[in-house]
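In structure tokens below, several structures.
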Structure P
Amino acid sequence: MKPFLSLSLALILAATPCLAETAPGIAHLQDASVTERPLSLSIWYPSGDPASATIGGNIVFEGVSAAPEAPFPGDARPLVVVSHGGLRSAADSGAWLSSSMAQAGYVVVEVNVPRPDNAANALTEIWQRPGDIRRAIDLVLADATWGPRIDEGRVAVAGFALGATAALSVAGADMDVARYMRACAADGPTVGPDCGWYAAQGVDVSDTSEERLEGLARDPRVSSVIALNPEYPAALGTAPADVHALRISLGTPDAASGDAQVGHAVVIPEATVFDAFPVCTAAGPDILAEDGGDPSICGVSTAVRQSIHRQVSGAIISFLTRGAE
């Protein structure tokens, strides 16, 4: 295990491309072959074209500039599949990260699925999310347009929160099913962020399928994994030694959060888990407060959140570049 690495802002700025004049390309793939779980894939790729669209924006969060139908660079590129956020995250919540990696030379696929509308339906997410990532890899590699554009020897997965847990699972980190089943117990080994939501609806994580959890397996195509604040870390085992792995902690990790799943770790102590979300609109904090939400989701300021985003994307790009050497 290597020690936590600190990254200077100068290094991050050097590693992060300037997006002022150009925007990454954007395309979409849809898959409705699984009726109860359709996938919508947002595909980001390098481009020198000017922005002509905004992706992922809403009344609370700002969107990200993109160039639909921009020409694709001629050579095959590494693939990064992104599963961003927890149970109730909006589609394209990770557009800020996906677009940054795309402008650094990667094809980045953000996986979007329908959000569960109640706690009982959400119970399957812990084992559905890894399956979504595998399906996304299958779809992109099999697609007549996108398959030839991918370097199949360089496939990475990345995620935040429950998406990070899924990414680690796909990369081969075993799930301790017994520990997970006790995640919301008063004396449990870890605490899930949705325990209160589950309890309010009379649901417990232990009601999920043990068989499905025990059936989670590594995808051998994946050679690198990036995990930002994975959920249920105490229930996760160690990623295989042959998988290039990075753990990013937004905020100083506590003793229970662990870092045994990865070989490289970066801590951004001035950040919080909310800084994995997009920059808020000017009206965002007030809208959250009016709807009974938490205005602190918007963070300290736009400038601070943008700085943390640069640190995260820079750390990931640097990590992936080193892995290719």
Structure Q
Amino acid sequence: MNSYRRGKQSIVFPNKPVITAWASVVGKKEGEGPLGSAFDLVIPDGKYGEKTWEQAETKLQRTALDLALEKGRLGHSRLDLVLSGDLLNQCVGSSYALRRTGVPALGLYGACSTMAEGLLLAGAAANAGYVNHAAALSSSHFAAAERQYRFPLAYGGQRTPTAQWTVTGAGAVLVSRTGKGPRLTAATVGTVEDKGIADANNMGAAMAWAACRSISAHLEDLGLTPEAYDLIVTGDLGKLGSDILRECFGGEGIELGERYTDCGLRIFDRQTQDVHCGGSGAGCSAAVLAAELLPGLAAGRWRRILFCGTGALLSPTTVQQKRSIPAICHCVSIEAP
């Protein structure tokens, strides 16, 4: 029996791979939010000096990775693996960002759960000794996502109250076998869940059940209670999805209380920034992780965090076909140095 397995969905990392460096790059709107001063770089406009929004997203990823490598004092030649993804069709943001780097790459698609998925796989590879240094990287762009999944911005369509604002941003995290920094200790691989919600403007509700299932599985597989964590963070359920998650656990007699929060609620000020239910996008949880959560662990603000990436696994075609939205959530346990 593999001693790294716990229960049906979870694994542990006895060698505790180290998160040695991280970086975040975001757009102007994100820089005006509560975490504005914490990001490594705030770009002045949506195109970031490029011709298209998609090219700008590629540049966001490339810049975030370069900043993380600079912080970690690593060059591309010492990076054994990059695990990256985005919201663009065929994950072209990632592939264009990594071309000509010469770094072995695995493309991921987990929608907004991509950073957690990349972190989980990087931790597993480093724990097993397959890599010395790996990077988890993900991004999203408001304008590119709107054009792909909903309407072109020039259409001027009304956004529903349940809608979330796709974050323009990217986050990069370096995971190493040894070093100094927060450590990865365990992870839970999510299952694909579908509660029949077909509204692409209500993804928080579509993802909430997947988050509930994965967090519950994590706690059960590892024999823990929510109190084992100083912070349980989803990304990104937004206001409605977060409320549903609390109700889900409340129905089981478990109160998450103040230890629960959501990246989509931390990156924007819902009262002043007109983002409706909060932030979303593959770059949302990635940027919050790199700008707030990992620095907080390194500084001793928190001792132990459960980082739970939630993803709505829809496509432009399934939206047009009015099909329901499958969702997934991956959980990663991170401890202070």
For 20 (relative contact order in percent (Cα under 8 Å, 6 or more apart), calculated) the corresponding structure among P, Q = P
Using distance in nm of label points 7 Å out along Cα→Cβ at positions 41 and 305 as the calculated read-out, with 2.9 as its value, let me know the right label among P, Q.
-> P
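When log10 I(q)/I(0) by the Debye sum over Cα atoms at q = 0.11, 0.15, 0.18, 0.24 Å⁻¹, for residues 97-208 alone is calculated, the result is -0.45, -0.75, -0.96, -1.42; to which of the structures P, Q does this value belong?
Source structure: P.
Comparing distance in nm of label points 7 Å out along Cα→Cβ at positions 57 and 73 across P, Q, which is largest?
Q
Since every read-out is calculated from the coordinates, none of them should be taken as a lab result. Source: prediction; values computed, not measured. Cβ atoms are built from the backbone, for glycine too; each structure is taken alone.
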